[in-house]
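Q: Quick heads-up: structures coming right below.
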Structure P
Amino acid sequence: MGLPLPAAVLAGALGGSGVLHLVRPRTFEWLVPPELGDQRTWVLASGGAELLTAGLMAAPATRRAGGLAAAALLVAFVPAHLHTFRVVPRRPLPLVAAAVRLPLQAPLVGIALRLARGR
């Protein structure tokens with residue numbers, strides 16, 4: 001059986017983001033709240049976690065673990081999304097992008113949990 005579409009989309013998004021985190025970490029450093037410590041370390045670690053999670057979702061034997069890992073990652077990214085409102089320029093386009101990105105976490109977590117449940 002092939003990769004279900006929701007798993008493929010989520011794995012593709014996390015895998016692509018993971019690659020970008022590792023190749024262009026500076027792009028993401030500003031998203032890490034300074035209270036968490038070294039931004040580069042967090043960006044590289046989260047990129048690696050995204051790639052690992054995408055890989056877990058790609059294989060049927062580990063898809064359940066991948067779904068749980070994806071849900072955990074998506075929830076763990078909420079502080080970064082909230083931090084965006086502290087640092088994003090107060091211009092319409094960046095604020096709209098930040099405002100849209102945060103509520104997208106809920107359906108993505110739902111997809112991840114459905115994958116973890118085998119649906």
Structure Q
Amino acid sequence: MSNKIKTLSPSKILAETIVKGMQELKGIEIRVLDLSNISGAVCQFFVICHGESDTQVMAIARAIEKETLKQLKEKPWHTEGEGNAQWILMDYVDVVAHVFYKEAREFYNLEGLWADAPTEKIEFQL
């Protein structure tokens with residue numbers, strides 16, 4: 001029997017840090033989709049949540065950026081959607097954070113489009 005210590009990949013650490021940012025502003029129904037073994041996937045992980053208002057969506061996105069910068073010295077390579085706050089996409093290359101307004105999340109249904117990806121449901125944390 002070996003005492004192997006499981007180490008997390010840098011992408012998984014980034015995904016977990018994004019989750020913490022989402023939790024800071026009470027992101028709803030946080031999901032981490034592992035795309036690492038999906039052929040044609042654009043990144044390793046999608047981290048998805050939604051907010052109840054455009055104000056909350058913007059605040060969650062800011063919390064993600066603050067947390068990743070503080071913990072990992074990482075900034076998103078590219079960000080889209082801040083203008084109308086219906087769907088903010090934050091591209092960290094190997095990990096993409098998606099912060100939706102609830103109706104936009106239901107409409108685009110990323111979880112359904114990537115249904116073959118293992119998905120981790122993050123329980124609400126106080």
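Bear in mind that the values in this text are calculations on the coordinates, not laboratory data. Given the structure is predicted, the values throughout are model-derived calculations rather than measurements. Cβ atoms are built from the backbone, for glycine too; each structure is taken alone.
Q: Comparing volume of the Cα convex hull per residue in Å³ across P, Q, which is largest? Present the calculation step by step, with values, prior to reporting the outcome.
A: On the way: P: 95; Q: 126.
By volume of the Cα convex hull per residue in Å³, the leading structure of P, Q is Q.
Q: To continue, here is another question. Matching task: -25500 is the computed value of helix-only ellipticity at 222 nm (-39500 (n - 2.57) for each DSSP H run of 4 or more, over all residues; to 500). Pick the structure from P, Q.
A: P
Q: Assuming 13.5 is mean count of other Cβ atoms within 10 Å over residues 22-29 as calculated from a single structure, say which of P, Q it is. Please report the intermediate quantities before stating the final value.
A: Numbers: P: 13.5; Q: 19.0.
It traces back to P.
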